[in-house]
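Chemist: Please go over the structures that come below.
Derivation of every value follows stated rules applied to the coordinates shown; laboratory data play no part. Values in this document were obtained by computation on a predicted structure and should not be read as measured data. Cβ atoms are built from the backbone, for glycine too; each structure is taken alone.
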Structure I
Amino acid sequence: MKIVIFAGGVGTRLWPLSRKNTPKQFEKVIDDKSMLQISISKVFPDFDWSDIYISTNKQYEQILKSQFPEIPESNLIFEPAMRDVGPAVGLVIANFMKKNPDEQIAILWGDHLIKKDDEFRKALKIAEKLSQDDPEKIIFVGQKPRFASVNLGYIEFGSEVKKEGETPVYEFKGFKYRPDENLARSFLADGQHAWNLGYFVTTPKFLWKSYEKFAPGLFEKLRLISDAVGTAGYEKFVDEVYPAMEKISFDNAILEKLDPANGLVLSVDIGWSDIGAWEALKEALAKSEDENVIKGNVELLDSTDNLVFNYNGQLIVGIDLKGMLVINTGDVLLVCPKTSVPKIKKYVESLAGTPNEKLA
């Protein structure tokens, strides 16, 4: 099985650390490692460097090569423009159709935190076997919900189909997007919903047929790209064709149209957290809600439930702080309550056309 990690997002909710030219997946957030370095480390030792493929934007090519010299250059797939995940996954599949269309691939993301490495790799191996048994299925790997999140999507699953060892395998029912609080509580209680991580295992050939069936407009361009794979003109051809593709999510293009009979679900506890925003990073790293999470030269007095990351040498002192975010990158100092994180993205978008646009 090949591991495909997508690392193309900008991550404005982790601003000012994450920016257009240095997005969050390449920045050192935890233990002096980038999120992408942490994500890739989770698949070892069950997989080799030659098994790992990275999909990202062309502008991050040099960052990627400098952080991961061990990954073969042929395993790096670059998007010449940001066209959302639908075209991005399609570009990867167009490449695989020319190389190994029948070998299982695992689709993962480069900005997530997984604490239970062994359970994660075990789930990938089970999903690989299930896909080998039936290549006409997508095997979704979901996280058993720890709380009633209203910020995450959910996978709904039905009856247990079988067991792989001690791990139940469930029928796939569908997706539920960002429920309200009451619905999220019911999802937590009913035992038939898992957090949708965007992780799944299948074959390139099955996804290729899904694009042809559900997204014919994308498929026609992807078919032309696939024909060019391995030729001298591939890169130039992608530069011409890819930016003209429809900007659409993978869920909207493919997964929402999938026949539930073509899916299976693993609901597992891999200690997953989406750290796409500062408050989510705080939840993932803190041992309790009141614990402070700090990085760098920071001292807090009579303060609880704060995240203070100082990437500058200057001392930050916080007194009587509660539920605050303080991020100092040297050229930007962000201070706001955790509850105000959704406004960060709006602020970054407002920088366009202003003297501070370079800080976006």
Structure II
Amino acid sequence: MESFEVAVVGMGALGSAATYHLARRGARVVALEQFELGHVRGASHDTSRIVRTSYGASAYVRLAQSAYRDWADLEAESGERLLTITGGIIMLPVDGPYSASDFTAALTECEVEHELLAPDEVQRRWPQFRVPENVETVYTADTGIAHASRTVATLQMRARVHGADIRDRTPVLALEPDGDGVIVRTAHGDIRAGKVIVTADAWTNELLDPLGATIPLDIMQEQVSYFRPEDDGQYDRSSFPVWIWEDEECYYGFPTFGEPTIKAARDVSENRMTPATRSFVPSPELIEQLTGFMHDVIPGSGPELRTVTCQYALTKDRRFVLSALPQHPDIIVGLAAGHGFKFTPALGRVLAELALDGESTDDLSEFAAADAMAPA
């Protein structure tokens, strides 16, 4: 039986980042992906993801600060430009479920520069928006865009350069802890690993259920739409920010990025499915809902040009899971609850630290698997 120090299961953003950091540290690592590398069945494909420090909880702000350092390190080590900083705003209706004061308090605690803007100031700076009077807006200059598919490909390439054994089209059938590590049973034979990192997102419980370690997940098909404004120059990243609308229904979007379109989506569409029943067909109702929102808040956004789908696997309260299983300490789980791409290089690093050192240099006390698991 082949033997490795660490096996990584799932090669989306988190698994690719963990594999990269493990290999960079000299670990003997095998990474296993059930589909082809770069597939579109999960949540790590397409072009753009938001990067930001602006969260309403200091634990995420601190982890985002670590992530920015890790992004810079990855860019320097790989020679790739993966981030584009644009500045960004979060718009929060005062009668909504989220408070601007939570954001400003967390950012202040973590010493992140930010501004609290009234609607008229938002309109003055970015006349492309139509912001209602009852909205407070938090601006952070460090917000920007990560190139999603390029990031994943870069992590996989650099992992291989550092010696990682990456195997696509290799489904993992079961994990069997035996006290001396874990036997990883795959469709192409068995592997022994001292530690296993599971970054399988919506497929996680296929491996955890037989171990009595289920983590409840709310799985849904999400979709993002690209709009074609008549004057795309108004939406260039030099004059238009990344934006988020935080309310009962949340929306987010981007300036132009590589093409004369602007991308936008509703976050958490509640279009529930399983990986086996997913249609990959966009919902016309969600497109209509998003188009109505865009025409109200960004009137010049233009018609919807195309819509693509992805997959969300949400944990309770959308908390990350970054820890070993309490019942099986040789199995480490990484779940990012649909908002983790911005943290990608940091999450990969902390998962690698947990596997190799037993602890992380970052405070992960908020992200324990035990807190996310189903009651016994």
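Chemist: Distance in nm of label points 7 Å out along Cα→Cβ at positions 46 and 318 computed as 1.5: which structure among I, II?
Modeler: II
Chemist: Here mean count of other Cβ atoms within 10 Å over residues 118-125 was calculated and came to 19.0; which of the structures I, II was it taken from?
Modeler: For mean count of other Cβ atoms within 10 Å over residues 118-125, the value 19.0 is produced by structure I.
Chemist: Between I, II, which one scores greatest on relative contact order in percent (Cα under 8 Å, 6 or more apart)?
Modeler: Structure II comes out on top.
Chemist: Compute distance in nm of label points 7 Å out along Cα→Cβ at positions 30 and 262 for each of I, II and report the one that scores greatest.
Modeler: Looking at the calculated values, the largest one is II.
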